[in-house]
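Asks: Okay, got some structures for you below.
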Structure P
């Protein structure tokens, strides 16, 4: 391809070399990852406490800041909790509800406001104390009081109580069909009231006493050791123990898997070229690859209450200018699927393709209607998370694609920023456009629509307070919040049709641009069984085992 002056980035924060990568990617050239960063060493992995010879080493890039269910919100933390704690309900591969600590499915009163949950009677905590309804009430009230994700329940649950020694009763503020899925979240896993007696109003970050198949014997933010719990109520782990290790970068993770220092490697944080290399090795029988449900979406948020995106036509122009298929192929070699919905197909049950497809002619027409092209170029700052490689390559690729197709109308100005800074400033309205990702806390459409669209205080289409403001779009519409709340009380096709109409309204206003869908993967050494994921997209550590 020919590099024209219009293709040169206008921000000095991006050097020419970065843009050259994007140009090569757009042209279809293969760009290998760097060899910097070093490889993992056995001493680094062995630092995860005292590793026994039978332990399996599972590596990821995700660090765990806290193991307390009231603070766990990252993938790494919930992955760890899923092995050392139990939910009330589990999800099968298709998202169906299965009792875990609950003895049967929830019973709902005729008015939809009282939910009764019988509990198992054969469960012990890791400290040997018995699990019962009082312990579940203690854990739920603690989560509601200090939980980072307490918003999942506090607007829905009015009170919790033990209606029997092993019977839990929930009193709801309003009927909600999503409650069973909410009760499958691992953040609601019970903790021992005895062990957490002094932590009712504060987090216990580095220890955990729950009911899961493993007990936590060593914890740091980079390493955790899990030992099978001898008195576990359910099926025992199929391995002698797990060492979870966080390595600093993709090259280190990839190298550790290749050298055999790691037994199982999760795809979180891996560069796409490393993932593709591992996928090829799996096709050759050199590794075993498992895949989970695709529950993570990548998207772009547009600030709809400040120029230039206060103009809805300009937002629509950007929707039509996004070549998702090209970006998926060039950035991820097809590992990330193009997405034109806010709700993943694994959650909604179908790929609905609600957002418009790539159409540069329509984009040009809309840009012209907004006063651009023909001598006036929209210079658009797009913020991306500089510590996430796929973000950077996506933005650079889109920049080159726009320059090729619509360079007389729009010029993208990439602006890299560390992710924690992005999250801190997002609700302050700091970004005209910013690239983000989202993974719903539960497997339900509501877990994707409410966090992006819910608004508790609005003026017209301006959300003043609520999740839409916190997400950085500040967009709402008359009646939208009412419909979101109404969907909670509906079931079946009526609910799905209402949720679809909410997405259609959102697509027409375009405060968000869905981009791609991320499928979690795990690779195991060939001597092990193929890794499996649960319905919430977490690796089933207890099922990892050697081949017969």
Structure Q
């Protein structure tokens, strides 16, 4: 049976009041854009499908009405469960205006949850999220006043606490691949990630739902190598072909991002100018030991890869990305999640299984604010839903986690001279606060689990210890009272052996100080 149909015909398959699982990544990565537009067009013309529940494990969109925002119309959705909302600004606004139910759950746990749904199991049982805003004793993942569903449940097994993320039926799975044959078998040779596409397709089929796949091209049945097929045709109901399908919003196709070939990386990793971001990336990089398996988050942490390249240490560590990639150099900006010269690409649920079990030696992540308890907020600011992506899985499970960011924000200006830092203009907003607005990372959970936690800024380094947040290092050229303590909303513990940050952080040229 030939399963190839038009996007408009595929949109007709989605009925009102259904639960849709959308697999993709932010910035148009692996996004079935043509199918999503057809679904949106149908709703704008007919008012259907309406009253949907939309679930997505990763942030999906382009900040310009694409991705998850194709569903961001009053009446089209009633509830959204997503790990990350920054890419879908229109959906954020619906949540802010209390026009939809809005929930945030960890990206990794959501990708695992759809696999549990496929297997007919009650949900994901895990310690991921304990003590954070997804814990039902805190906020339960609800992001506005009208969101009253209990998506998580506290469970005690063997005297230990766990969270149960509850399963629910999936009526429609929307996925994307590169090639489909007439029977719907799918290969991913021009994709940079696999996401949780297989699990989503299995979940929809076993829930009695439908699976719609978008691809770049179609071929005759029997012409695809069985070992290349990532999603079998028995799971796929309809295939939509878009010959103009892009790898991402900004990349038509780059073979070094799919693993088809390897490229020289020098032009992709130019030396960073000596700024507060480079100082932070340098200091974070000094925490890495040779052979460590490291995850780099979005923003300042991405600069660590550039620093290591500049230092001639590309092989010093092995980078790992939550989307399922090991090796290579992570891309940045809207291509975050793709990797240049990847060595291995597996599905996201399996990658997060490994992360959750402690597979990462070091995670270098951003912070928006932290407090005296060592809690970190990256997920909520005022009444806007941001979400966390894979932050909770990664930050709670890595053996060592390094939170990075500028010490203040809003007008901060610094420069370096002779191995010292000079603050030309202080930021207007303090980021070391008495209590974070939302707990994305639980300091108390980290202390109980014996995790090593550092906070690295351009002017100071703190460590989370039993007595709280401890000031361990400060930059040469600064006054500790004026430039650090007076810029905090709480008084940290001061290490009796307080020392200066390495002078090499504040000088031009290579540092040449990595340890084996």
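Asks: Using distance in nm of label points 7 Å out along Cα→Cβ at positions 226 and 370 for the comparison, can you identify which of P, Q gives the largest number?
Replies: On the way: P: 4.6; Q: 5.2.
Result for distance in nm of label points 7 Å out along Cα→Cβ at positions 226 and 370 over P, Q: largest is Q.
Asks: Distance in nm of label points 7 Å out along Cα→Cβ at positions 98 and 434 was computed and gave 3.9; which structure, P, Q, did it come from? Walk me through the numbers before you get to the answer.
Replies: On the way: P: 3.9; Q: 2.7.
Structure of origin is P.
Asks: Relative contact order in percent (Cα under 8 Å, 6 or more apart) was computed and gave 14; which structure, P, Q, did it come from?
Replies: Numbers: P: 20; Q: 14.
Label of the originating structure: Q.
Asks: From which structure (P, Q) was helix-only ellipticity at 222 nm (-39500 (n - 2.57) for each DSSP H run of 4 or more, over all residues; to 500) calculated, if the value obtained is -8500? Working shown, then result.
Replies: Values: P: -8500; Q: -5000.
Attributed to the structure labelled P.
Asks: Quick check on the output: 0.05 is FRET efficiency 1/(1 + (r/R0)^6) of positions 346 and 498 (r between Cβ atoms, R0 = 25 Å, to 0.05), derived from one of P, Q. Which one produced it? Show your work: numbers first, answer last.
Replies: Numbers: P: 0.80; Q: 0.05.
It must be structure Q, since only it matches.
Asks: If you rank structures P, Q by FRET efficiency 1/(1 + (r/R0)^6) of positions 402 and 458 (r between Cβ atoms, R0 = 35 Å, to 0.05), which sits at the top with the largest value? Before the final figure, lay out the partial values.
Replies: Values: P: 0.60; Q: 1.00.
The structure with the largest value is Q.
Asks: For P(r) over Cα pairs in 20 Å bins from 0, in percent, the calculated result is 23, 54, 21, 1, so let me know which of P, Q that is.
Replies: On the way: P: 21, 52, 25, 2; Q: 23, 54, 21, 1.
This figure was derived from Q.
None of the figures in this text is laboratory data; all of them are computed from the coordinates on show. Everything numeric in this text was worked out from a predicted model, so none of it was measured. Cβ atoms are built from the backbone, for glycine too; each structure is taken alone.
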